[in-house]
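Asks: For reference, the structures are reproduced in the following blocks.
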Structure I
Amino acid sequence: MCLGVPGRIEEISGNDDPLFITGKVNFGGVLREVILAGIKDAKIGDWVIVHAGFALNKLNEEEASEVFEYLRQISKFAQNELEDTEDSSDRTEEAGID
């Protein structure tokens with residue numbers, strides 16, 4: 001399963017070869033160097049989906065917000081599952097079941 005994460009382009013390198021153009025992309029306050037070669041006419045301020053260090057496509061801010069909401073829901077679900085697993089483990093230990 002692949003996960004593309006939205007980020008906002010903050011800076012673009014001045015590379016003459018369009019196959020090697022890179023930029024700094026902001027992922028919720030964390031800046032990462034990303035290859036932008038797959039994005040036609042990438043500009044500072046554009047939102048992009050990034051997977052494995054490559055920007056795959058552009059999206060608008062509303063779409064990016066929607067993805068962030070999905071990620072929050074997934075994180076909350078995973079946290080609840082972890083807590084349920086820990087509670088189940090505690091009950092098993094209290095009952096003396098191995």
Structure II
Amino acid sequence: MTGMSLLMRSVVPVWILTVLAVVAVGLFIAPGQFLVFMPVVLGLALLVTFGIQLLVRERKGFVNRVSASLAGAVVILAVATVVLGPLAFAAGAKL
């Protein structure tokens with residue numbers, strides 16, 4: 001098992017679940033509440049990240065795997081906020 005394949009196998013599922021959660025927010029949540037649920041998605045990404053890391057028996061690279069998982073989730077959420085943010089404000093969301 002190489003370090004890169006372990007990194008990708010433990011990081012990519014978090015990114016995929018984050019994308020799916022953002023799509024679910026976009027489809028099933030009222031537009032005025034989009035920005036309320038972005039931190040919830042980030043919290044779920046954090047929990048999934050640590051859950052996956054508990055399943056990985058390799059200690060070496062733990063910080064790199066967690067950092068990559070959460071950095072990717074933050075980038076995905078930033079893009080989602082750029083897309084959904086204007087829709088939320090158009091629907092009457094307030095800061």
Structure III
Amino acid sequence: MTTGKLNFSWLLLMGLTLSGTLMGEYAQPGFWITLGIAVITTIKGRLIIDQFMELNQASPVIRRIVRGFGLVVPALMILTYLLGSELAALTQLPG
């Protein structure tokens with residue numbers, strides 16, 4: 001991988017991180033903000049997996065497993081937004 005491509009990926013990661021942080025800090029909470037942050041998280045995860053962990057050159061099985069995990073986290077973000085109170089009730093300690 002070329003240095004230029006790595007630098008571009010790093011700058012893109014920084015821009016996505018900043019935009020997600022600003023959305024989380026200043027936007028009104030809601031489904032669309034949660035979805036936007038989940039999309040940003042997905043893109044960042046894919047960049048890290050493919051560019052910095054270099055799993056685009058790994059065996060297909062390992063690549064699919066790690067990429068699948070990279071989709072689980074954003075899906076759980078959306079699920080938590082939609083079912084937050086139910087999930088909190090399920091995971092609450094007794095007493």
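Please treat every number below as a calculation from the coordinates, not as lab data. Values in this document were obtained by computation on a predicted structure and should not be read as measured data. Cβ atoms are built from the backbone, for glycine too; each structure is taken alone.
Asks: Compute distance in nm of label points 7 Å out along Cα→Cβ at positions 35 and 59 for each of I, II, III and report the one that scores greatest.
Replies: Structure II comes out on top.
Asks: As an exercise: helix-only ellipticity at 222 nm (-39500 (n - 2.57) for each DSSP H run of 4 or more, over all residues; to 500), calculated from one structure in I, II, III, equals -27000. Which structure is it?
Replies: III
Asks: Starting from the value 46: which structure in I, II, III was relative contact order in percent (Cα under 8 Å, 6 or more apart) calculated from?
Replies: It traces back to II.
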